[in-house]
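Each in structure tokens, the structures are laid out below.
Bear in mind these aren't lab numbers, they're just calculated from the coordinates by the rules spelled out. Please read these numbers as outputs of a predicted model, since none were measured by experiment. Cβ atoms are built from the backbone, for glycine too; each structure is taken alone.
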Structure I
Amino acid sequence: MGLLRVLPLVLGAEAEEQPSVSDVVFGHVTDSKVLELPFSKPIKLPTWNYTVAGHVIDFGPTKHVVWMVIAALVLVVFAWGATLVRGKSLVPKGIANLVEMMVLFVRDEIAYKTMDEHTAHRYLPYLLTAFFFIVFSAGLGLIPYTATSVGNLAVTGTLAILTFVLMQATGIGHQGLGGYLLHLVPSGVPWWMFPLMWPIEILGMLTKTFALCIRLFANMIAGHIVILFILGLVYLLHTPIVGIASVPFAVALFLLEVIIILIQAYIFTMLSALFIGMSAHAH
């Protein structure tokens, strides 16, 4: 998590030559074009500038993009390794047993309890992908010198938009375009209130999507900020004695962060399944 950059400050190095605690903390949770490496100088990521509609846009990779790709590759290797371990055996063991347990949890406790069986089977691949992607992306971010890609609004926003698109596709697929637009308004509302209710219902769907994005983003970066600031107290208070309390407390929060990752992956997946399932049926 870039904590080694704080050590020279704790050991008495000149403050002018080292970044402040806030620089270290916010440098860790924000995106950048620099990729940190242990025991080596940081790598500056390439810049690919292209002109789009008169504006120069950098399409080059950033720190969060790199770790998002790495998380996706690790997830693929993890799933592939689980299939190899299981082979043709009817009884899973080891890593295969862990994967099957998590898959069954998402299927039975999330998909089946928020959707009808047909809709659950159709969208289970998306729900599993979202769940495991969040777990692996956030989990990698707990390793020193890495970054949490789901602590980026662009990443969580994309996941939320995917859920929003599936909500609309499910509603139109089950009810037809006309029926879906008609049933956006709850039954029993007078027809003359439809022009008022439609914008409210559409705003409600956008609010759900926005909440999905912000909830995941905020919870993913909050733990990192708190842990780093607690460790930074050693420097801020100019005494190593504080470390006697701050370091064990930071370790406890680190372990709590592992649980929070699983909870947030569950919440995002559960709410996505709930919203998609609600779209399949008329109000």
Structure II
Amino acid sequence: MIHDIQLAKYRRDGFIVVPDVLRGEELSALRQVIGELVDGAAAVDCHTDVYDLEPSHSREQPRVRRIKTPHKVHPAFDRIVKKPEVIDILRALLGPDIRLHGSKLNMKSAQYGSPVEWHQDWAFYPHTNDDILAIGVMLDDMTLENGPLMVVPGSHVGPICNHHGEGGFFCGAIDPEDITGEIEHAVPLVGKAGSMSFHHVRTLHGSALNTSDRPRNLLLYEVAAADAWPLVRFTTVEEFNSRMLAGNPTLTPRLTPVPVRMPFPPAPRQGSIYENQATATRTYFKKAAA
């Protein structure tokens, strides 16, 4: 699914976009599932283990900004990350032995879909090595107007930025004044529905408010080399190994000299990156009116 030029670009820039990984019928099936899940949010008033809700959510007008761990919510999402075409790309980028770290479905409805402030995924879940990436499955056409993922080329080999706010608590967002030069060089990951982006775990990225009249749904999977062991939030070896996507697990973590800042003390607001970032005092992206 990818060739040497794309592999070299990933190594150099920290991201690539691969078009046409999903077919039309797969996209239609996923959109139907998403529609049913959004309809189900009419039964809740606050965040749950499945739903992260927009500030303007109500039962009369359900508004969802994230489905949490969708691969556990519906088998359709579990199947996508296990597609042979996807596994081939992951093996080219990470090696033969790969493990699923997690998943989420970030949903940006027309005119109000919430932004995500600048951050590095690595700040949330540092490991013993950084052979880790995120897949962004474009379920809708991604354009400049509907809040696509913005990434900073080459930032994956740079420092780990400060993701802590006032009082020294982790907030999952970088003060934009600390990265003004980097933001100037950010590029959008745009593409047709069915395309997939792959960005390194240390790549600086964020996304703006959806100002278009179309939805923007981005299905995200975090995938790691099997010998990358987490430094925080470890469960059990049995659960850890149950997330293998290809190859074999190992009890020998690979240690590499990568920069790490631990996400402690934890964010005062838990549940999602949106909640974590709600405590940030300086932000970059415009938000929708409540």
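Compute relative contact order in percent (Cα under 8 Å, 6 or more apart) for each of I, II and report the one that scores greatest.
II
Matching task: -22500 is the computed value of helix-only ellipticity at 222 nm (-39500 (n - 2.57) for each DSSP H run of 4 or more, over all residues; to 500). Pick the structure from I, II.
Details: I: -22500; II: -6000.
Going label by label, the one that fits is I.
Check the numbers for FRET efficiency 1/(1 + (r/R0)^6) of positions 49 and 217 (r between Cβ atoms, R0 = 25 Å, to 0.05) across I, II and tell me which is largest.
Comparing I, II by FRET efficiency 1/(1 + (r/R0)^6) of positions 49 and 217 (r between Cβ atoms, R0 = 25 Å, to 0.05), the maximum is at II.
12.8 is what came out when mean count of other Cβ atoms within 10 Å over residues 73-80 was calculated for one structure; which of I, II is it?
I
Taking 17.9 as the value of Kirkwood radius over Cα pairs in Å, for residues 129-272 alone derived from one of the structures shown (I, II), identify that structure.
I
Work out the source of 128 here, i.e. which of I, II gives that when volume of the Cα convex hull per residue in Å³ is computed.
II
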